[in-house]
Structure 1
């Protein structure tokens, strides 16, 4: 069995997730949206970096997932990661990223474009969905 060159390269792993919730604030029972993202990077040697952020603006769950992906790519670029395996649990985001799903909501199109702009700065990237 022949192994491709990039299969032997040491890949970092990045796990991303985003979430949003709407809770009533008392008083006067006005709905308040909160969103946050989480990232875990695993170095080829096994070291771990964890990040979590609260988003300042309300976001949908899908927007929060994209925010997490973008933040992870920006961090990967900042620390000069060259080989990155990305894992996310959002079927929509992963499949849009892979070109399997079309972008049906205009609100997500700018996230998608930005992700591909950032990807140009990481030479070797793989992406997969995890349940």
Structure 2
């Protein structure tokens, strides 16, 4: 559980993201990742834990497509429940940390609009038309 040992949780995240990256790296088709290795740095930042050198190195070695779609906090749909332990305020802090981290690692962020799921999917696909 992430709240019991945040450093161990970040290491598990790293191993999972490295696995996902290796599975997708040679594909001729676009891949969508829910999380990436820089998210680990964002997570550690929100926990006030220094980012270890090996995670910094992994971020620089295992690059993704430059474009990152990011979903902003949206109070209108936010629900805290058994699966989502974060408060809305914490989700804003996490978003801010992710924006800072992705900018630091030279990714281009595209914020998703606060619209219906179908419209967000269309936004993503139309944004990719110029990049594929």
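Quick check on the output: -9500 is helix-only ellipticity at 222 nm (-39500 (n - 2.57) for each DSSP H run of 4 or more, over all residues; to 500), derived from one of 1, 2. Which one produced it? Please report the intermediate quantities before stating the final value.
Values: 1: -9500; 2: -16000.
Value -9500 for helix-only ellipticity at 222 nm (-39500 (n - 2.57) for each DSSP H run of 4 or more, over all residues; to 500) corresponds to 1 out of 1, 2.
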Inset, instruction - Match the computed value 1.6 of distance in nm of label points 7 Å out along Cα→Cβ at positions 41 and 57 to one of the structures 1, 2, and report its label. - result: 2
Legend entry - At a computed 2.7 (distance in nm of label points 7 Å out along Cα→Cβ at positions 17 and 89), which of 1, 2: 2
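Comparing mean count of other Cβ atoms within 10 Å over residues 81-88 across 1, 2, which structure shows the greatest value? Walk me through the numbers before you get to the answer.
Working: 1: 19.0; 2: 9.9.
Comparing 1, 2, the top value of mean count of other Cβ atoms within 10 Å over residues 81-88 belongs to 1.
Hey, semi-axes √(5λ) of the Cα gyration tensor in Å derived from one of 1, 2 reads 30, 17, 12; which structure? Before the final figure, lay out each step's value.
Values: 1: 30, 17, 12; 2: 23, 22, 13.
Working through the options, I get structure 1.
For the read-out Rg and Dmax of the Cα atoms in Å, for residues 9-64 alone, a value of 15.9, 56 was computed from one structure; give its label from 1, 2. Walk me through the numbers before you get to the answer.
Numbers: 1: 15.9, 56; 2: 11.6, 38.
Only one of 1, 2 returns 15.9, 56 for Rg and Dmax of the Cα atoms in Å, for residues 9-64 alone, namely 1.
Read-outs: derived from the displayed coordinates by stated rules, not from any lab. Just so it is clear, the model here is predicted, and its values are computed rather than measured. Cβ atoms are built from the backbone, for glycine too; each structure is taken alone.
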